[in-house]
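Next up: some structures, all given as structure tokens.
Read the figures in this text as sums done on the coordinates, not as results from a lab. For clarity, every value in this text was computed on a predicted model and none was experimentally measured. Cβ atoms are built from the backbone, for glycine too; each structure is taken alone.
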Structure P
Amino acid sequence: MKPVPGAALGLGPPAAPPPPHYTRHATDDRDEAERIVGDLYLPNRLDLSVGSAHLSMNVVGMRVGALTVGRLTYGRRVRLRTADAENFHVNVPLRGRVVSKSGAGESVTTGPGDGLVFSPGAPADMAWSPGAEQLCLMVPRACLEAELEQLLGRSLRGRLTFDFVADLQSPLGRRLRTVLDLLVDELEHPTDLGRSTVLGRHVEGLVLDGLLLGQPGNQIDAVDHGGQVRLTPVIKQAVELLEERPSEPWTTVRLATEVHLGVRALQDGFRRDLATTPMAYLRRVRLHRARAALLAADRQVATVCGIATSLGLLHMGRFAAAYRDAFGEAPSDTLSRLS
């Protein structure tokens with residue numbers, strides 16, 4: 001991943017205030033720097049004992065769907081240690097070099113174009129070079145595991161973990177890199193992405209699928225090699241349509257027409273590849289997208305009905321019953337949960 005020209009985090013304040021859905025902080029105080037990163041991501045401790053340069057921490061962050069995205073630099077050599085992660089974290093240097101370790105694993109040195117995926121359950125230890133700046137992406141574990149369950153068509157057997165090093169140069173890795181590049185550019189040149197529920201949900205889905213399809217992990221072999229999820233090209237196209245446009249009024253006939261198949265052939269393909277029907281798959285997509293939206297929503301302004309209807313879930317009674325069956329709680333309980 002190449003740095004975006006004119007990265008302004010260390011070059012003074014922006015020409016105009018950032019949009020309200022963005023956060024921007026700068027500090028030379030260690031305690032405040034720890035608090036800022038703790039509020040955005042997770043508890044952490046800064047070690048400034050190496051070197052005598054002044055701390056010049058700058059971060060700009062935003063929420064995209066259920067994701068937390070930020071560009072972070074400390075302006076000097078620092079060592080950052082975090083608490084055990086509850087969620088997945090993806091770090092990609094934009095400038096400088098960072099030596100990182102997850103839990104008891106080996107240290108890995110990364111620079112621009114490299115990426116690391118920190119899995120939940122282990123602390124991180126990172127040594128930042130003086131000019132290092134990173135894209136730091138936090139992905140809720142619940143959202144990613146729910147997306148994988150949707151892809152597999154079954155519940156997970158244990159917690160999902162990924163390999164530490166991300167290959168952003170592989171064919172599948174480049175898909176993830178493309179959406180990460182988009183996020184880098186969005187942080188530098190804000191648009192409506194951060195405030196648009198529809199756009200945010202779409203980008204969130206691209207990140208989730210990019211990780212699940214492009215990053216090796218302990219349960220990813222099932223995606224690549226399991227009989228139920230080795231999709232024929234036309235069924236893969238149908239699945240992509242449902243996942244990219246779940247709010248549309250799909251029917252089996254319309255979906256079959258879109259992918260140039262007969263209705264019976266489409267139904268047979270879904271049963272063969274995914275052990276389900278097209279409309280049952282769509283209902284699962286909508287339920288999981290609804291959960292992600294409820295988890296990410298501002299409960300002061302969002303409503304369960306508004307989120308459900310935006311995804312094409314028009315019968316509130318059926319939606320609530322299916323949601324409780326899938327996730328063990330009512331949609332209103334998810335929406336009212338504290339962040």
Structure Q
Amino acid sequence: MIKIKGNPLKNYKFIDLFCGIGGFHLALKSFGAECVFACDIDSEARKVYANNFGITPKSDILEIKNEDIPHHDILCAGFPCQPFSISGHRKGFSDELGRGKLFFEIIRIAKHHKPKIILLENVKNLEKHDNSQTLTRINEELANIGYTVYSKVLCASDYNIPQERKRIYIVAFRNDLGINNFSFPQKHSSNRYLTDILLEEGENEIDGNYIIKREYVIDPEKNNDTPSAHLKRIGSIGLGRQGERIYSIFGQGVTLSSQGGGLGGKTGMYLINGTVRKLYPRECARLMGFPDEFKVANTQERNYKQFGNSVVVDVLQYILVNILDVLKGEL
């Protein structure tokens with residue numbers, strides 16, 4: 001997380017839809033904003049959220065009435081990404097499980113409460129999904145209820161987080177605010193690498209299977225401490241397919257995932273102190289911008305799922321800085 005001076009959003013209240021374990025909450029709280037409502041269908045994520053913020057999120061958004069949600073200035077939501085992800089079936093709004101249609105719950109709530117700002121996050125593929133018709137529909141829905149919409153794909157490695165995680169961010173301002181000059185943050189990379197987030201040996205507090213006990217091949221020409229601003233693949237296991245690739249800690253980390261398969265699924269595999277292993281939960285937390293005092297779940301798999309589904313706090317903070325720039329007359 002980046003350090004924010006003062007509490008520039010101290011008079012702002014926000015709601016946290018599809019809140020997961022609280023990436024949006026951490027970002028907005030760092031600016032002084034107050035969370036007045038949260039919800040998420042995942043019971044284990046709700047436990048972690050409550051343990052860290054003292055707020056127990058509600059469960060199913062479909063069962064929440066507009067009138068049961070307090071007044072708020074900002075609506076945030078990392079709405080379900082599976083219907084739009086390249087790793088899913090890409091059914092979008094036609095997803096048979098109904099997850100794609102959950103976006104319209106955001107529209108329902110925003111139409112009723114009219115928050116000043118709507119801040120959304122989803123997978124990169126949403127930008128091109130269904131020949132960009134999905135994003136066009138999202139823009140139209142937001143415009144129809146009175147919002148000016150901006151969207152852009154940003155990569156976490158451009159904002160001081162050593163993870164090649166690309167996500168689309170959508171910022172919508174209520175029309176009466178007259179915001180027509182918003183721009184997303186420029187790159188703020190400080191050349192951080194995976195080495196910057198690794199724990200010391202023996203620091204991991206969660207039991208689990210991290211060491212890869214399979215024969216692997218390391219390319220001696222690529223295995224060096226020369227820093228790379230990208231993923232630095234240095235070896236492989238078996239055929240070297242996705243999930244079987246070994247990376248250097250002197251480069252970026254792979255995108256954390258809640259669903260990834262293979263030996264290196266969910267976190268990637270790295271050669272660390274002569275051993276090939278997956279990342280520890282606390283290292284995953286750091287790759288998402290979560291502070292070390294954040295209380296993680298009590299199992300390896302829960303942490304992998306929760307951080308893989310979360311949002312990078314630092315990227316949100318940089319976006320909020322730019323939001324503040326155009327809101328100066330409204331604060």
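A few points about this structure:
- Structures P, Q were compared on Cα Rg over 2.2 N^0.38 Å, and the highest value belongs to P.
- Mean count of other Cβ atoms within 10 Å over residues 131-138 from the coordinates reads 21.9; which among P, Q: P
- Among P, Q, structure where helix-only ellipticity at 222 nm (-39500 (n - 2.57) for each DSSP H run of 4 or more, over all residues; to 500) as derived comes to -6500: Q
- Identity of the structure behind 3.0 (criterion: distance in nm of label points 7 Å out along Cα→Cβ at positions 251 and 275, calculated), options P, Q: P
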